[in-house]
Structure P
Amino acid sequence: MFLKDNIYKRIYKKIKQYDKIVIARHVGADPDALASSIALRDIILNTFSNKKVYTIGFPASRFKYIGALDKIPEDISDALLIVTDTPDFKRIDGANPRDFAYSIKIDHHPFVEKTCDLEWIDDKASSASQMIIELVFNSKLVMTKEAAEKLYIGVVADTNRFLFYYTTPKTFGIIARLISDTKIDITGLYESLYMRSLKEKKFQSYIVDNFKVSENGLAYILVEEEALTKFGVDAATARNMVSEFNYIDEILVWAIFTVDKQNNNIRGSIRSRGPIINEVASKYNGGGHVMASGVRLNNEDELEELIVDLDSECEKYKSNEKQD
């Protein structure tokens, strides 16, 4: 416990030390990235009302209910940067740790590379949101009910309602205390997280109808611009639908890809029910958890190579299952 106690105190000490704090997270923000960064801002402001704290990054309209974002201040040379839910340098959205006086990483992904001066990495944690709750419970930071609601959403989203393998007894213990201490109404929070428009449900059916499925259990789709326009959804919404296809018997690994015209690349979200995918994703400008990863591809040739590699992982997994 000494090491953990030490990291809590070290992070709190740095937060207390700096009057200007910027909080960033990964590109292509999901609920956990947004919740952990926005809630941490609100918690710091609740604890130190005289500080200037900014949560930055490209907005995600699908998750605007989690909270508002800020513009990065012009002068950050004297500021502290805290990066949540981001394992590597290239995925930090809107900030370069080298531009800040000091930087901290709080992340639950497997270690990829050192990016900040102080790093707290716990790849056994269910989410970055769980780590922020843990930080508050073990320091003098003061939780608000609104921040607790955001963090609960972050944990629920990243564990898919506590279904994923990295939901541990510790996760349940932390969440139980959060609910007990803050008296949040969790029922209403699920509505915000899981409410869908009819057009999105129709788009979900479109994805199922157009998935290409291999004999080894790989399902994938490259969603073209015409389909997004037809159903009135954006690329981020399409990729975030990847979590909707967890329990299809014939599918072991599934992926949704969209074209990012602004950055001239192809972005993809990948999930698995068995095969390890983060090692494959790391070869394609991506990474993440062993069964939940993202990639950024330069072109469709790379996409085809990725499909071959993922299918190979499915084949190996099935072969090992038969041997067992």
Structure Q
Amino acid sequence: MIIVTGAAGFIGYQLARELSKKGNAVIGVDEVLFFETRAEHQDLILSEKLAPDAILDREFFLKKKAKGTPVTAVFHMGACSDTTETRVDYLTRVNVEYSKQLWNLCTEFGIPFIYASSAATYGAGEAGYSDDEALMASLKPLNPYGNSKLQFDLWAIEQSKQGHEPPAWSGFKFFNVYGFGERHKGRQSSVVLQGFDQILSTGKIKLFRSHKAGIADGEQKRDFIFVGDVVSAMVHAFEMPIRRGIFNLGTGKARSFLDLAKATFSALGIPVNVEFIDTPVQIRDQYQYFTEAKMEKLKAAGYTREFAPLENGVAETIRELKSRFR
């Protein structure tokens, strides 16, 4: 029996589906309404691949079910992932304190724990993008969301030092994840999905103009990683298993937003047409102009699979969007 929190979300859904395909009984923990209303995820639910009594509200699970269910592992993907969220008390409750409760349960009952961190912990990248745990206390996130993720990372490291830890645990700093299943994220969805919708409705993609000297419009770069690669790495951490640690999860190669837009047009067989717009003032000071994961640590932990090139991952995402919802 495997628990996946955030199983009605983008990455959590894909993870629950893959674990089910591999023959595992899966309990999906999330807001029950999300399971009922997100059309992208109905194949997992309606195919009855989840375990009996397999959809649970996260608070109900925490209070009533955790101690009475024989659990093989907990994958904690459930969190507020809105990088523009400013309510610190809400982020602390959902992203930090809930994660601590799950960690403590897994420690008490000897359950492996795998959780989602974020590349937002790196801020503007002044301290680089190394996942060396000794450097993490010096990171300076640009927003409350990134800070909430960093708070839990640092807490987990300290708990581990004190010997208060699950028998195996790993945290993954997700970089820019894209793929099928994001529509419920709205404005927080990747440029692939937003670009797909924009092209079909207007024939063009809007990208943020650069407001930083020396960087051309569209040449802002991120480490874009296909959701299938993210799921593969987390399943590896469970099956191997990885004993402990916090790891970057990107491709290790930054690509520009213009590259991403071109790949989207190519996948649709439509000529490139990009319009540059000003980055909203309210997020301009929190905007990351470059991210690129250092991936040596995860490779040293035994994960050596090649990551999908940007063009391949975008083409797969567009193929699924076209075949299932257009």
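For structures P, Q, calculate mean projected area of the Cα convex hull in nm², for residues 105-216 alone and state which one comes out highest. Could the numbers behind the result be given before it?
Values: P: 10.3; Q: 9.7.
Once mean projected area of the Cα convex hull in nm², for residues 105-216 alone is tallied for P, Q, the winner is P.
So helix-only ellipticity at 222 nm (-39500 (n - 2.57) for each DSSP H run of 4 or more, over all residues; to 500), computed for just one structure, reads -10500; which one of P, Q is that? Kindly include the intermediate steps, with their values, before the conclusion.
On the way: P: -13000; Q: -10500.
Attributed to the structure labelled Q.
As an exercise: relative contact order in percent (Cα under 8 Å, 6 or more apart), calculated from one structure in P, Q, equals 17. Which structure is it? The structure behind it is Q. Source structure of the calculated read-out (distance in nm of label points 7 Å out along Cα→Cβ at positions 161 and 257, 3.8) within P, Q: Q.
Can you say which of P, Q returns 1.00 when Rg/Rh (Cα atoms, Kirkwood Rh), for residues 185-272 alone is computed? Matching structure: P.
Any read-out appearing in this document is the output of simple, stated calculations on the displayed coordinates, not a laboratory observation. What you are looking at is a predicted structure, and each value in this text was computed from that prediction instead of being measured. Cβ atoms are built from the backbone, for glycine too; each structure is taken alone.
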